[in-house]
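What follows is a group of structures, each given as structure tokens.
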Structure 1
Amino acid sequence: MVIPFMHSQRLELLAPAKTLEYGIEAINHGADAVYIGGPAFGARSAAGNSVADIEALARHAHRFGAQVFVACNTLLYDHELEGASRMAHQIYEAGADALIVQDLGLLRCDLPPIALHASTQIDNRTPEKVKFLEEVGFSQVVLARELSLEQIRAICATTSVQIECFIHGALCVSYSGQCNISYARTGRSANRGECAQLCRLPCTLQKPGGEVLVADKHLLSLKDMDQSDNLEALIDAGVRSFKIEGRLKDLGYVKNVTAWYRQQLDAIMARRPELARASAGRCTHAFTPNPKKSFNRGSTDYFLHDRHADIGSPDSPKSLGEPLGQVKRVTRSGIELGNGITVNNGDGVAFFNPRGELVGARVNEVSGGELRFNEPVRGLKAGSLLYRNHDQAFSRLLEKKSSERRIDLDLHLSVTPDTLSLRVTDEQGFCVTCEAAGQFAAADNPERAQQQVRDQLAKLGSTIFVARAVEIEWDLPRFVPAGLLNGLRREAAERLDAARIAGWKRPARRVALKEAVYPAKRLNYLGNALNQAAVAFFQEHGVGRVAPAFEAGQEQGEAVLMITKHCIRYSQNLCHKQHPEIKPEPLELKMGKDTFRLRFDCVRCEMQVLGSLKR
């Protein structure tokens with residue numbers, strides 16, 4: 001069912017940018033917006049960028065009517081607030097369109113009039129929370145990844161802010177912003193961009209007495225999200241920004257996955273004229289996008305259609321790639337596959353050996369349907385399921401220029417005996433006119449003269465434009481030198497490009513309501529108030545008691561280190577709601593030398609991982 005809402009009908013594809021180069025390629029491959037880390041305070045500490053690079057990226061993005069969002073989505077100590085405020089002013093002056101925020105203490109600091117986006121790290125799961133964020137000045141909210149389609153629809157129905165949802169990439173097992181296990185065990189805070197990714201490590205599920213139920217499996221590691229089949233359902237629920245995870249992924253991933261979702265959204269919009277793109281230009285890709293050929297741990301739509309068992313990646317946290325099929329026969333020097341899939345020299349393949357370990361190998365030679373390796377691969381046998389986690393030919397395509405993005409242009413040339421006037425108008429209505437003088441005699445060959453003028457004006461190959469229509473207005477066909485037409489066309493394209501950049505209007509900051517009331521009266525350490533500005537912000541909006549964030553180091557004894565929608569009882573067929581005959585028993589996770597108690601909230605269908613802060 002499509003519900004009525006007040007949101008824009010413009011669909012925004014939002015791609016990750018590790019660097020300036022990645023951001024430019026994301027836009028060239030179809031992104032309507034990119035998100036990038038600034039010089040500091042981003043949730044990926046290894047992906048910071050200079051103000052100069054952000055300025056260059058914004059200039060390129062604005063040529064296409066695309067946007068640049070800068071992540072400042074970490075918790076801040078008191079002494080860092082001034083630096084974060086100063087950075088916000090710098091990236092605003094550089095042309096950034098929005099600031100992605102986790103620490104609500106920033107809202108009490110001196111900020112430029114930049115649009116604010118609420119990071120998923122704020123833990124945005126309910127209509128009440130999103131409505132509050134709208135009221136205090138956020139114009140876009142990134143929802144928690146764990147929400148169902150019904151929950152997303154309910155949130156969209158109660159707010160006018162633009163709703164952003166993750167559609168692809170790695171999944172954190174804990175609700176974002178509610179994970180403290182990395183800080184508790186290593187001192188590296190996920191809320192400050194330094195997650196140690198303990199959830200990807202092997203662990204053992206056991207009873208408190210030590211009885212082992214599952215040994216050495218990646219029980220907290222999840223598959224990667226892929227919502228390719230659910231885009232239209234998300235659109236109908238009210239989502240308008242579609243986010244690809246991956247600020248630490250490689251450039252091939254950014255190109256491939258961005259191009260894939262560009263094509264998927266374009267196909268939907270071709271069927272539904274009421275929907276529109278959020279930026280200008282059409283992409284021509286020099287490859288066939290396929291997300292299975294980029295880093296992935298297998299795919300899941302997570303909880304979008306409620307709970308199901310197959311969301312975990314317990315055997316390995318590494319990339320599986322695309323399934324190639326079963327091994328038909330093992331030879332002395334390699335293997336044979338039985339399904340006719342093309343495999344090339346240099347491809348990387350992987351399989352699970354009898355011990356359940358993921359083993360990789362590089363194809364050295366393909367001959368007569370046989371894949372040969374440099375050395376014997378232990379554990380590979382007939383019937384083994386083989387994956388390709390590196391496609392050499394595909395990777396080489398992505399190493400080259402792999403996309404062009406062009407904006408439609410209408411050209412109108414007016415010719416008199418002594419003047420040329422070229423008016424160019426692009427698909428968004430930007431328009432410039434250029435003129436030249438000369439002596440333009442009647443053409444000896446009218447048809448040829450007309451065709452030559454059209455051909456010269458349409459030669460826009462070195463620009464970001466492509467000719468959609470060329471019109472010539474004259475009393476009679478006249479001879480116009482090609483060099484003069486070329487110069488006029490180049491001048492018009494350059495001036496139009498500059499006009500598009502100069503004419504870009506950044507979204508304005510939403511006006512905040514002082515009387516907005518936070519939807520909770522008390523906050524414990526999970527409220528993430530790490531500085532006095534955050535404490536004052538919450539108190540200003542009706543919270544009576546605000547405890548310091550976990551990173552303040554004041555929690556004593558056992559604490560909730562993770563809150564997850566993923567439930568180990570459910571994934572191991574131990575859920576008493578699914579199997580009433582099973583008596584619920586206490587469970588623990590042992591990870592290395594550390595043991596964590598598990599607590600199950602069966603009313604909310606959530607699991608908590610408990611442990612203490614290692615001093």
Structure 2
Amino acid sequence: MTRHAFLISISLSISWLLTLLIYQPGLSGPFLFDDIPNLEKLGALGPIDSWELFRAYLHSGFAGPTGRPISLTSFLLDANDWPADPAPFKATNLLIHLLIGVILFPTIRKLLHAIGRAPREADWIGLIASSLWVLNPFLVSTTLYAVQRMTQLATLFSILGIWGYLQGRLWLATRPHLGYATISVSLVLATLLALLSKENGALLPLLILTMEFALRFHWTTSGPDWRWKGIFLGLPALVIAAYLAMRLPGLERPIPTRAFTLLERLLTEPRILWDYLYHLFIPHIQTRGLYQDGIVISTGLSTPWTTWPAAVGLLALGIAGWLARRQWPLFSLSVLFFLVGQLLESTTIALELYFEHRNYLPAVFLFVPLAAGILALRNHLKPVLVVFIIAAFTGSYAMATWQRARLWGDESQLMLVWADMNPNSPRAQTSAAQTWLRIGQPERAFALLERASREMPQSVLLTVNTLSFKAELGILSPAELAEGAARLRQQPFDAQMLKGLKHLVEGINARAPLPEHTAIMLSLLDAMRDDLHGQVPVAHRYSYYLQGLLLSGQGDGVGAYRDLSEALSYYKSVETGLNMVSMLATHKHFKQALDMLDQSMRVLESQSDSELGRKRDTYEQEIARLRMTLKNDLVNQSH
């Protein structure tokens with residue numbers, strides 16, 4: 001081994017080992033935000049210990065159109081039942097993060113070779129750029145957020161696809177058949193695997209097309225034939241462009257489950273993209289985290305005033321990336337790859353406005369021009385100074401990542417910091433209040449909620465959670481519930497309130513309320529349906545479910561069955577029906593549970609095999625078993 005190869009190997013090993021060590025404090029952190037809704041499916045039907053239960057689990061994915069089966073399968077590495085320990089999930093995420101870093105180095109090096117960079121120079125640039133990515137503190141929230149394994153896997157397969165494409169591209173000149181086979185298989189297989197991990201994996205063909213375009217004047221060998229590019233790269237790019245453009249006609253229409261229109265989203269995103277870039281390059285310990293519902297929405301080019309400079313600046317950045325292709329190809333690649341990588345999640349799809357994990361894949365080449373610039377300083381500075389600059393950059397990133405990982409490992413501190421960082425976020429303030437309740441300081445919790453409600457009087461989330469917390473503690477008076485219910489009807493609907501309403505109903509049931517509580521709650525749920533006019537189907541059917549849950553807990557089996565039956569007519573799911581049977585039986589409404597079981601059987605008969613999560617005969621056997629058990633319970637109850 002040469003001295004150069006030895007130095008590169010040692011430096012890479014130090015980078016990867018350092019990453020492994022500095023993330024350790026974060027592995028003790030909790031499940032967060034979307035983790036539980038996605039991961040609790042591990043135990044929805046009991047431990048996943050058979051092919052049928054595995055198949056049912058894969059069909060339970062709801063996070064995107066594909067169901068993300070590869071990501072769901074990967075969670076079985078850490079647990080096959082629920083509840084589960086979050087530490088193994090986070091440890092696996094960390095290993096995937098390291099694996100991506102390991103693959104990113106040879107990918108960058110191969111790309112640099114392909115545009116004529118000297119091997120030693122390519123090694124050092126690849127080392128610096130991949131280290132700055134793997135040690136970047138802004139990516140902590142992807143690595144330690146268990147459910148974002150979906151983003152990680154999509155990134156992993158995308159980088160593998162890029163590596164395979166670059167390798168096949170090098171073979172085109174001398175071994176064309178092998179070259180075309182390699183680039184075709186790499187692109188198709190990697191795109192499929194990335195897509196089945198998370199939908200933004202569909203961007204891989206467009207990202208490779210971006211690479212071809214950005215480095216057009218610098219490739220040392222000819223690329224694929226234009227016909228291959230048109231079929232394998234151009235057509236997918238057109239499909240994505242058409243998919244995004246289809247949403248443009250509804251620019252100014254309200255989005256029922258969002259607090260912004262599509263036009264407002266498009267005006268806001270340039271400001272957010274600049275914020276992403278700022279945090280990617282400037283290391284921070286504390287960021288906004290997962291609670292981004294307090295972001296100021298751009299309602300016009302001058303509201304807030306930073307909207308138009310951000311939009312113009314982003315356009316200028318894109319144009320600069322375009323124009324830089326001849327003279328500064330690495331700058332062109334980093335800019336255009338980053339912008340294209342944001343297309344699905346930062347344009348016309350009505351997702352939430354801001355999430356840090358959206359930068360995980362777009363940032364993989366972001367530090368390549370910076371690394372090349374640092375290395376170029378060796379022509380002007382002494383080697384020891386260049387080494388110091390490299391150490392300063394990587395060291396500052398590593399230190400910030402370590403401190404941020406420590407914060408992510410301390411649930412209480414993390415929630416309180418996020419509340420402080422996001423004073424306009426109802427979610428952040430609610431989580432902080434839950435933290436104060438958990439550590440036995442309810443007076444601080446309600447003081448925080450009261451202050452936040454004054455500052456954000458339109459927040460339905462703050463209102464419903466204040467009511468649910470009081471109900472759980474048994475201190476919610478009928479007058480407070482009535483006042484809160486009236487306020488909820490006046491505030492803009494937010495889908496996040498549905499979870500709060502469920503907690504409120506459960507709190508009322510658990511604390512044996514006065515009849516007034518039940519009447520007020522039923523009136524609120526009925527009024528919510530009227531106010532929404534059926535525009536939010538999930539709220540419409542869920543309100544009937546909550547009424548059934550409330551009445552079941554209050555001893556009214558007949559009323560509970562009536563509302564649950566109505567809810568099931570909208571859900572049209574045998575799984576949901578069986579859950580309702582279980583709820584009624586838990587509250588000892590055995591006759592109504594039998595009636596619900598009959599309705600669930602009718603739903604089963606109306607569903608095709610492809611709509612079922614498990615085999616039809618499994619459901620039939622389960623229904624027969626439940627019917628026998630419920631009949632016995634009914635007989636015993638009558639005695």
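Nothing in this text is a laboratory measurement; each read-out follows from the coordinates by a stated rule. Note that the structure is predicted; figures quoted are calculated from it, not measured. Cβ atoms are built from the backbone, for glycine too; each structure is taken alone.
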Seminar exercise, completed: Highest-scoring structure on mean count of other Cβ atoms within 10 Å over residues 8-15 (candidates 1, 2) is 1
Problem set entry | Source structure (of 1, 2) for distance in nm of label points 7 Å out along Cα→Cβ at positions 496 and 544, computed value 2.9 | 2
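Output the label of whichever structure in 1, 2 has the greatest value of FRET efficiency 1/(1 + (r/R0)^6) of positions 480 and 584 (r between Cβ atoms, R0 = 41 Å, to 0.05).
That would be structure 2.
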Exercise. For structures 1, 2, which has the highest computed value of distance in nm of label points 7 Å out along Cα→Cβ at positions 312 and 512?
Worked result: 2
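In terms of distance in nm of label points 7 Å out along Cα→Cβ at positions 144 and 592, which of structures 1, 2 is highest? Don't skip to the end; give the middle numbers.
On the way: 1: 2.8; 2: 4.5.
When distance in nm of label points 7 Å out along Cα→Cβ at positions 144 and 592 is computed for each of 1, 2, structure 2 gives the biggest number.
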Exercise. Which one of 1, 2 has mean projected area of the Cα convex hull in nm², for residues 208-447 alone, as calculated from the coordinates, equal to 17.4?
Worked result: 2
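Suppose you compute helix-only ellipticity at 222 nm (-39500 (n - 2.57) for each DSSP H run of 4 or more, over all residues; to 500) for every structure in 1, 2: which one lands on -7000? Write out the running numbers ahead of the final one.
Values: 1: -7000; 2: -21500.
It traces back to 1.
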Exercise. Given a computed value of 49, 28, 24 for semi-axes √(5λ) of the Cα gyration tensor in Å, which structure among 1, 2 does it belong to?
Worked result: 2
